[in-house]
1. Please compute FRET efficiency 1/(1 + (r/R0)^6) of positions 98 and 146 (r between Cβ atoms, R0 = 30 Å, to 0.05) for structures P, Q and give me the label with the greatest value.
2. Please state which of the structures P, Q yields 18.9 when mean projected area of the Cα convex hull in nm² is computed from it.
3. So mean count of other Cβ atoms within 10 Å over residues 42-49, computed for just one structure, reads 13.8; which one of P, Q is that?
4. Compute distance in nm of label points 7 Å out along Cα→Cβ at positions 26 and 74 for each of P, Q and report the one that scores greatest.
5. Which structure, out of P, Q, was helix-only ellipticity at 222 nm (-39500 (n - 2.57) for each DSSP H run of 4 or more, over all residues; to 500) calculated from, if the result is -23500?
6. For distance in nm of label points 7 Å out along Cα→Cβ at positions 34 and 162, which of the structures P, Q scores highest?
7. Once mean count of other Cβ atoms within 10 Å over residues 18-25 is calculated for every structure in P, Q, which label goes with the largest value?
8. Looking at structures P, Q, which one was distance in nm of label points 7 Å out along Cα→Cβ at positions 122 and 154 calculated from, given that it came out as 0.7?
Structure P
Amino acid sequence: MENLFLQNTFSIDPVAIIIAVSSISVSIGTLIYARSRSKNQDRQLTNIEDKQYVELFTKTMSDLHDVYKTEKDVKTKDQCELFATRLLDILAVLTHLNNTGKISNEILDFIKFDLTIGKGVMEWFDTHNMNQKYNTPTQEIWSNLNTYFEKHHVDSCMPELLPLVMRNYADLPESIENCE
């Protein structure tokens, strides 16, 4: 009788084994599926971010081109200051993306000349005491540009390479009424 009791105690139901193995298999399969899905989502998110930065870079380059095209429409000192500010703001967006690792140095190589112009424009702001007019140093206003310039040892452009309207700033009237 004892032997029969031990046999019944240690007997394993084959259905229970199948259920246990199936449960473990389903759990492992679910874990593998969740991990691969997570990796795919991370890859998709990275691709979306990369596309956003490419679109932002393309749009910013278009904006930069548009700023240069508006130079011929500048007639006053205020408009000239706005022109210079827009130019620096656009370059600051791009250098911010670079400083934060969102776009590479190689991408900014496309606008290396524009960046030297930008450094010259910042110096132009200082030369014409714009920091006093706006009550903030140019290095603070465009800190991303300043950081980029220092990190990459960007030289300033020669004064004759500044946009013509900025070189002729002293000859511009203060307001549109004085233009005629």
Structure Q
Amino acid sequence: MNRITKLVLDLEKRKHPSTCAFSREEMEGLIENLRNRLDLQSTDLNISPTGLRKLESLLSTYYKQIAKSGDIFNDDFVVTLVREIAAFLGEVILTYTDATLEDYGSLWSTHLIISDRVTVSKEGKSQITNGINMSLGNLASIALDRIEADLPPNLYKSYRSAKSKSFIETYE
């Protein structure tokens, strides 16, 4: 488990206020905060698969600039950024697939539910299941962990998996 993922899970255990779940209605405000953070307008970062790809590039640049400047990533900064990324990813998937949003009480357990004949592959073997839950907090945390490791954040890959209803089980 990487630094951001560990941090978010630890803050959730301690009931940090920023790790509470968010609703569909709150997503718009979180997305607007993300755009403001990146100094963008809605036309510059729209809710679409293309916007998600653009976000991956912008996040990598933004995160690296902050790190290079020596600014300290405090807990609030990190968990707020994770919430904003999770909201953007969630909104794209909700808009372009038949997923539904479920709130189980925390950021980590704010899930997208992908239903009806989902293919899950693990170690070269595939099976069909009736559905899968995608943790938005987990996906956003992993995206930042990947950026810290100089890897692509894979947000678009998460969207593609939801759209195609085909997932590869991995552990990061």
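1. When FRET efficiency 1/(1 + (r/R0)^6) of positions 98 and 146 (r between Cβ atoms, R0 = 30 Å, to 0.05) is computed for each of P, Q, structure P gives the biggest number.
2. P
3. Of the structures listed, the value fits Q.
4. Working: P: 7.1; Q: 2.1.
Comparing P, Q by distance in nm of label points 7 Å out along Cα→Cβ at positions 26 and 74, the maximum is at P.
5. Here the read-out was taken from P.
6. Details: P: 6.2; Q: 1.0.
Largest one: structure P.
7. Numbers: P: 10.2; Q: 15.6.
If we compare mean count of other Cβ atoms within 10 Å over residues 18-25 over P, Q, the biggest value is for Q.
8. Working: P: 0.7; Q: 1.6.
Label of the originating structure: P.
FYI, it's all coordinate maths here, none of it is from the lab. Every value quoted in this text rests on a predicted model; they were computed, and no experiment measured them. Cβ atoms are built from the backbone, for glycine too; each structure is taken alone.
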